[in-house]
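Input: structures, listed below.
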Structure 1
Amino acid sequence: MENKTLIRIVVILIIYLGLRYFGGSIGSKILYPITLLVTYLHEFGHALGAIITGGSVEALQINEDGSGFTKTLGGSRGVILMGGYIGSAILGNLLFYIGARKPKIAHITLYLLAAFMLISAIFWFNSLFTTGLLIAFALVVIFIANKTPFEPEVLMFLGLASIIYIVQDFNVGPSSDLKAYADLFVLIPAVVWMYIWLGIVLVLCFANFRLIFKRKSSKVVN
């Protein structure tokens, strides 16, 4: 089981890194939807941060250049700000874990992901591009869950690609969130929070891999 999982991870890692660093313009075009998906997970993390702390979401937007923003009302500003970077890391790790260790619920996970995309597209509407993109994403995800046997591999690819992208982009992607977080907690500068958040993400990844490769203990029955 562990060997098969490791092989799947290595193959997916090779595909992703090959496309990113050796794929040229074609690789960039293939990975472009993944970039937008990572942006969605980031913004959805902000939205979840608002909802779980008693706030609400006014709008969610993804831009063509891979940037985005989320408008929220109420809730804990600290949790909402952290929810973008840390929240998307949690979601990416969760997708990766389910694909690697829980293939039987992979199709359900894809349906849930599609449902969240449709909710975001309809109820948090802010631009036609965002709504059209998320509906298209949702339809592709539903097709994969309904018509292909590759649900676990797709979840692993999406999760692993998201994690790698987040780690690589730690000093650029969440810059606005880090500045706002530093303004909120004035004693600690943004650059310190940047490494704190990166540390949290790396710990999450390490814990996830340990969980994935954890051997099931055998029970002795007398």
Structure 2
Amino acid sequence: MIIDVTDETFEAEVLARSDQTPVVVDLWADWCGPCKQLGPLLEQAVSATGGAVVLAKVNVDENPRVAQTFQVQSIPAVFAMHGRKVVDGFVGAQGEAAVQEFVARLLPSEGELELAALMDQGDEPSLRQALELDPGFEPAVHALAQLLVDTGRGDEALALLTRIPDGPESRHIAAQARTAVPEDGYEAKLDALLDRVKADDEARQEFVDLLELMGPIDPRAAQYRKKLTSRLF
């Protein structure tokens, strides 16, 4: 797959897409002779992957923000992105063999393909099998932990989450595992906990979990975070 990318489409066409598929970003310009030599080689190598790799072509004269993002000083400049991160790259013209090898390094391994297939199935046996292949595979940990929470096995979910570093998704799943959404509304429960948060670790954790369940968009969450800070400090 070969696409032309602009400053306006870079977020969706490159960053977001790279969460699922490796993206090769080709920074070029009309006046650049080596760019015109390299371009067809990149297109040929990427087309040969059958969609497993995407080529995003960016005219740096027309899209300066993208060029600034990569801090390029000369072109052609080529960057491989996966998971919104630069994982490989080179500057200057390359021969056909080097370009093919560069693209080939981005193709998923057999193990990665097997993990992807298990994640697509998404049921508990498949997710557990994925974690047998890679015990610290974060997408599988998150997916299985959420499934465990949804089926009333919060303690097991919390134990599973200790395999991976703390992060926004992990914190939200952990909050669900420890704390139920109060039937009489968040505010009544938070107000009841507020006097206990300084001296009672369990109350403080429940208070924080409730804020996590409310989410960052709820304006009440910011208000209660300020109240928590004032009580603690």
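Read-outs throughout are calculated quantities, based only on the coordinates presented, and are distinct from any laboratory measurement. As the structure is a computational prediction, the values presented were derived from the model and not from experiment. Cβ atoms are built from the backbone, for glycine too; each structure is taken alone.
Given a value of -0.30, -0.47, -1.30 for log10 I(q)/I(0) by the Debye sum over Cα atoms at q = 0.08, 0.10, 0.17 Å⁻¹, point me to the structure among 1, 2 it was derived from.
Going through each structure in turn, the value belongs to 1.
Here distance in nm of label points 7 Å out along Cα→Cβ at positions 141 and 189 was calculated and came to 3.9; which of the structures 1, 2 was it taken from?
The read-out comes from structure 1.
From 1, 2, which structure was P(r) over Cα pairs in 5 Å bins from 0, in percent, for residues 29-116 alone = 3, 15, 21, 22, 19, 13, 6, 1 calculated on?
1
Have a look at 1, 2 and say which one yields 10.8 for mean count of other Cβ atoms within 10 Å over residues 21-28, as calculated.
The structure behind it is 1.
Identify which of structures 1, 2 gives the largest calculated value of relative contact order in percent (Cα under 8 Å, 6 or more apart).
Biggest value here belongs to 1.
Can you say which of 1, 2 returns 1.8 when distance in nm of label points 7 Å out along Cα→Cβ at positions 133 and 197 is computed?
Clearly, the read-out refers to 1.
Please state which of the structures 1, 2 yields 24.2 when mean count of other Cβ atoms within 10 Å over residues 85-92 is computed from it.
For mean count of other Cβ atoms within 10 Å over residues 85-92, the value 24.2 is produced by structure 1.
Determine which structure produced the value -25500 for helix-only ellipticity at 222 nm (-39500 (n - 2.57) for each DSSP H run of 4 or more, over all residues; to 500), calculated from the coordinates; the candidates are 1, 2.
Of the options listed, only 1 reproduces it.
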